[in-house]
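Read through the structures below before going on.
Please treat every number below as a calculation from the coordinates, not as lab data. Fair warning: this is a prediction, and the values are worked out from it, not measured in the lab.
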Structure 1
Amino acid sequence: MDQIATVNYHVHKPERQAFELDAGGIVGNLISPELVSTQMAVRDVRRFDAGLSFPKNSVSFAKFPTVVQSFDAQRNWLATYDAELSQLLATEIGAEEVIVFDHTVREDDPNADRAPARNVHSDYSVDGAKKRLIDILGEDKAAEWSKGHYAFINIWRPIGAAINSAPLGFIRPTSVAEADWILLDLIYPDRKGQIMGLAANPDHDWLYMSKMTPDEVAFFNIFDNRGLPSIAHSALDMVEDPNIHTVRRSIESRTLVRYAA
């Protein structure tokens, strides 16, 4: 039986819309464009054969324990964890080179610096991805990478306990119409980017993995210069077991990968 979750879709408007992060210089202060809460059926990939594969669906799941015991603010774990993620992507998708350039720890607490992202989106527009490539590599190296096959891939892992509320959900790309996407500005205190929001469509096929543990990861495509679709995703407002009250904590790691020619 499908679960029912609430998701927050974006809305088409004639004017350009934007998120403003750390607005007014206040860490965690988010100014958001209009969102519409919508109930959708979501299918648990543990309970049915989703036929998921990364090359076909832009998302996959793996059991991949980490030796990191604490993702604390001191970040002494960075080198170890980055090496683990590089090995994961080499093994699972054949990445030849991996640059891990960002980690975000999220906690489902109104006082947290970063709460789960509760809007249906993908992290880069085409122009936003090209700009980010230059930001990370510099213009000369970005031009070199652009001649081959590169991609931005996110890796998501629960922290501390299995996810009981606000799991991460994904929309199968084949169920998304091109007209569903909405270009959005992403405004930081020190830079500006672009992301893609998604408008509601009853045809969207939502998937998630129930009760993901800290030994499991989801890895999913955000941009691929050879055409693998970017996958829309969001935290799902739903609870697996009302008798469990653990707070959802997770770490999302952003990577830039280069494939063999």
Structure 2
Amino acid sequence: MKILLPPSETKRPGGDGAPLALAALPLPGLHAHRSAAVDALIDLAADEEAAKRVLKLSARQAGDVLHNRMLRTAPTMAAVDRYTGVLFDALDAATLSAAARRWLGEHVWIHSAPLGPVGALDALPAYRLSAGTSLPGLPALRRHWADATSSAIAEAEPSFILDLRSEAYVALGPVPASVPSAYVRVVTEHGRALNHFNKKSKGLLVRALAEDRPRLSSVREFRAWATKRDIVVRDGERTGILELVVVE
């Protein structure tokens, strides 16, 4: 099983790992697309005012331009530790056991805008780029990434994908029809979609999976695990959709 997570706009600064190694990332078929996106982001960062305008940064966020300028040379840390925000705070990977973190590394891809899906323990520098940004010198990110990412996922042949991404990141790489998958929506028991609880609930779900480290290869097996955990999962209105039911 692979779990696809969205990234977060907010990131922990610093790190003590070696610089970004594109060739070491999963889904090697994306190497050229990654290199092109990184180069475009670095080139944009050479002009601070243009970068602030394209990335829609406030004066207080101007430091993110420097992060982008140093993408290939900056220190790194594990992706799951780099990202902050509601989902990753709920996951709280830093407090997991070593075995649970290894499980995350083996089973979780985090979908980065400049790099495509990366492993939870892959080394990432700080950066600033969201799914809806258009970089000078590149097609819109959706055009740049979508077909290549879907093809790379298909080539990896995962047995099953649990897709917890936001719609903006799904658009950067839809799971191909050839790969068994389920897209997860977080709802109340009456079916109302949630926002804040959406991210928190997804983080708690992935934490529970990492703690238990189950061997899952289908929707049926995932639902059986969820039932044992007293996690309510039900079929959505459309095929391929699962609803994660939470109490507000």
Structure 3
Amino acid sequence: MPRILILGGTGEARVLAAAVSEDPHTDAVSSLAGRTRDPRVPVGDVRIGGFGGAGGLADWLRTNPVDAIVDATHPFAARITANVVEAASRCNIPLLLLRRPEWVRRTGDDWREVADLADAAQLLPDVGSRVFLTIGRQGVDSFAALGALWFLVRAIDPPDADMPPQSRLLLARGPFTSAAERELMQEHRINVLVTKNSGGDQTYGKVAAARAMGIPVLMIRRPPLPPGVDVVHDVAGVMAWLGSHTHEAEDSSAPGRSAARRTGDSRR
């Protein structure tokens, strides 16, 4: 049957893995980068760890044949996506990007949209002095030089680089409700929120809380999508795409696929 590689780490990727596992006509292996200490593991076959760039992924695909690839990584995982695009092109494998819709500005939102973390750090002192920084553990050092500001830094795992000198680290995993976010921001007297436009419901509560409290938001825009790659915004779209790209694979066999499944590179 057709075999799919799902590049995961997101809630959408886990839902997709579950949907594929219920499809008797499709098989899948999910790949997690391994950057989170205690990842939420999807159902089915799972591979944990990096590939070693585009070349490493292309080598893996030659040893572990698949009929299609779905990149369901985080919207800000631009390097991973670039590597997947290159590897899929090298191996002539159909590729689809699954990207949840962006958050959209609503009435009452005070957003200052910026291109990246560096722009956010440059603008931040002019916007607020007590910062709720919710960008994950990577990139926190972009704000390390802002010694005059106070930061509440929230991430799933501790940052692996310098923290701002005046800061408190809060380790937590969503979902977060707007009521809980508002209480947290009031407790720490937050007057500016810094976040990425990740989209989805799991962490939208902080945006809703900032709106209700009249707090400005430095909203970091998503990196641009690679040109020429199919994109859908939900699991239903992925399943429809898979149906149109893998039905022929059911009538053919991929050389070495059975052996590849026994290499020990994946686990249940």
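Computing mean projected area of the Cα convex hull in nm², for residues 54-165 alone gives 8.4 for which of 1, 2, 3?
Details: 1: 8.9; 2: 8.4; 3: 9.3.
Traced to structure 2.
Given a computed value of -4500 for helix-only ellipticity at 222 nm (-39500 (n - 2.57) for each DSSP H run of 4 or more, over all residues; to 500), which structure among 1, 2, 3 does it belong to? Walk me through the numbers before you get to the answer.
Details: 1: -4500; 2: -11500; 3: -8500.
Structure 1 accounts for this read-out.
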